[in-house]
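> Down below are the structures I want you to see.
Values in this text are rule-based calculations from the coordinates and carry no lab data. Quantities reported herein were computed from a predicted structural model and do not represent experimental measurements. Cβ atoms are built from the backbone, for glycine too; each structure is taken alone.
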Structure 1
């Protein structure tokens, strides 16, 4: 039944996608984030659902009146350069037969990121995209939180098999990045029951993150919640909400959870931590020999080459870091572009906040930009311990912050004077030069001008 339902939803969406490409964007991110076909047991798992939706979306976009070029921003040009360099690295890979299939997967994600930035250029569409991401991933946060409470936290929380978030650590990263987007929707929701639902979902998601038993996630959630508190408008309420749920999660955590977290200071004696150091060492040494293009995608799976660079390593390891993953696969040039993309995306959020500071009508954009910055910090922090340099959720953040900046600039251009105008009277009752006080202005209007001076 699940297989039939998923396939029918996908096939049934194709006519709608051909009429409205925005539906294709929604379907693409629903499939990419939630992976509903991975929750089935039969033919739907092998059905190319993403390919069907992707092709339909591209065709609809090409024949629609939607913009055909992405916005002219620093994030877009950086992403263009990074996409080009990832392709060059695949072309000159040490093992092209391994790198090319992975490159095909990556290029699909990056291509749809560009298409998203062309189509999603209104507040309504931006909110739709945020909602579909939150609902698609939030299901695993809510489900994982409830499962942890019922079982007393004795089991780890995992994502659907065969997806980016299959591993417990990867699911934890996705949920950490998701928390600020939940906060944005909660703050801007108009219906009380929606706000309460999002508040409960955030609490359960925090518990699910802890139940991943990921030590990197513990560091990541601490950084993310701290930064969220700094960016939140109502800091006390945010502290009560997030801090309270974090305390609840820590209280119900079993002894084995604390035993695992206690190994963080003793990383020298931990086999998993030593394996990460081996992987980072391999990526760095490989990049020294191949500084421009690295070794190509999935180069860390070459056991013989791995031991050649790290003779003491017992076996080949995945990079276990977004930074060392990109470094080993695309060289120092690729890593530089990746870091620049992170910085450009964060700076785009700062620009949005600056442009909307005195614009009550754009308060939603200011709130979203702040939360996107928190999500980027969560990804950059937690990702330091995971091989998710090409995680589609991060590139969704890049797309959202880019199109939000486009919308804000359009609105500011319509009324530029109000964008930089100060709200409220100046301090101490002082007024800018050239602007008389209201009482003086009214008095001047009542003074009769002598006829002899009227034409002078």
Structure 2
């Protein structure tokens, strides 16, 4: 692993450009979704060059090329209160290491993308499916793009990653070590300000008994339709109708096949220096012999003071999700956050998007254009004391259901994000969570989390 890291660091630092030409086309940026990068621009000799560009753009024919790439993410984590220390969980210090490599074949309107992953967690005593996956297929899909009726049609089939908007509920799960993939069929059509999406997926279940043993099945499915209208480049409204099905689901009051019909509404935009992202999700359906009625909402908003140094952004975040207020009324009110993104709340994992009310204020500054520093203070409560306190993603803290008050704690979060080079980024996040009596009386205690991360993309 050290040799791989050293190699990629050399690649990221060795930027060898051609003669300066202000009119030369720009190089592609390293994107979160690597399959969205188009390296055909390297066919133009005026584009600035870097080492190993002969592997970023391998021409096969006049209208086909192959591109290779890799990602490496290393993060050290220390957490002295996993699940708030309830039932004797011990402090942990460990490293999570993710190495991804991909090949991207383009031929006219066709694309074949394959990405492998190798994930390890040295020093972590208790491994979960999202911690380690020694070698497996992360993505492998065929895609087709065509211009039809004045719009753009995109089709994808195979193992792929799906994330909507801020990824509150449907995400790639980039916070943990092993990302969330979906064996899926995907179709979207974009015309003017409209975008329509239809998809069906079997979310991939990760395991590490041997190499290439991840799987999906009809025991866990998620699919639906998505419609988005953009009023402008900064403002849009989205409606999603979807269905989630999971066999063998377990909640405190009921177990069985879980079927949730979901309505998701989102309105996001920006006017001058004010931005917002508001989302509401309602869930109905059934599990076992009980019906389901659950809901959640999230608001992220901010005001950027653009006319002073460091361009501070003042942020306000409000989140809430329902819990089960009565375990004997044949109606389950516990919200299922589906496939949430840990980055949305905090990497510490102390806060799950279930049975909670969450209020966070923050300030973020940019001392230099490629460095962002953020400080936030948040408080949270249970939506109903009849249900448990939940940690990320929806794990109940033992003994808290029906016990204690609604207030669960306050935390302070700090984070630094530094884009060191176009290929190399670093981040530091720290969280200090002060628990309330509702957690302390079941044996929990205050928690401190520290994460130090470096990411390289080539």
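> Consider the structures 1, 2: one of them gives 54 for percent of Cα pairs over 18 Å apart, for residues 72-127 alone as calculated from the coordinates. Say which.
Of the structures listed, the value fits 2.
> Looking at structures 1, 2, which one was distance in nm of label points 7 Å out along Cα→Cβ at positions 144 and 368 calculated from, given that it came out as 2.6?
1
> If helix-only ellipticity at 222 nm (-39500 (n - 2.57) for each DSSP H run of 4 or more, over all residues; to 500) computes to -1000, which of 1, 2 did it come from?
Only structure 2 yields this read-out.
> Here is a further query. Where is volume of the Cα convex hull per residue in Å³ largest, in which of 1, 2?
Between 1, 2, the highest calculated value is found for 1.
> Next up: Taking 7, 27, 35, 22, 8, 1 as the value of P(r) over Cα pairs in 10 Å bins from 0, in percent, for residues 136-359 alone derived from one of the structures shown (1, 2), identify that structure.
Clearly, the read-out refers to 2.
> Sticking with this one: From 1, 2, which structure was relative contact order in percent (Cα under 8 Å, 6 or more apart) = 18 calculated on?
Label of the originating structure: 1.
> For structures 1, 2, which has the highest computed value of FRET efficiency 1/(1 + (r/R0)^6) of positions 64 and 400 (r between Cβ atoms, R0 = 30 Å, to 0.05)?
Largest one: structure 1.
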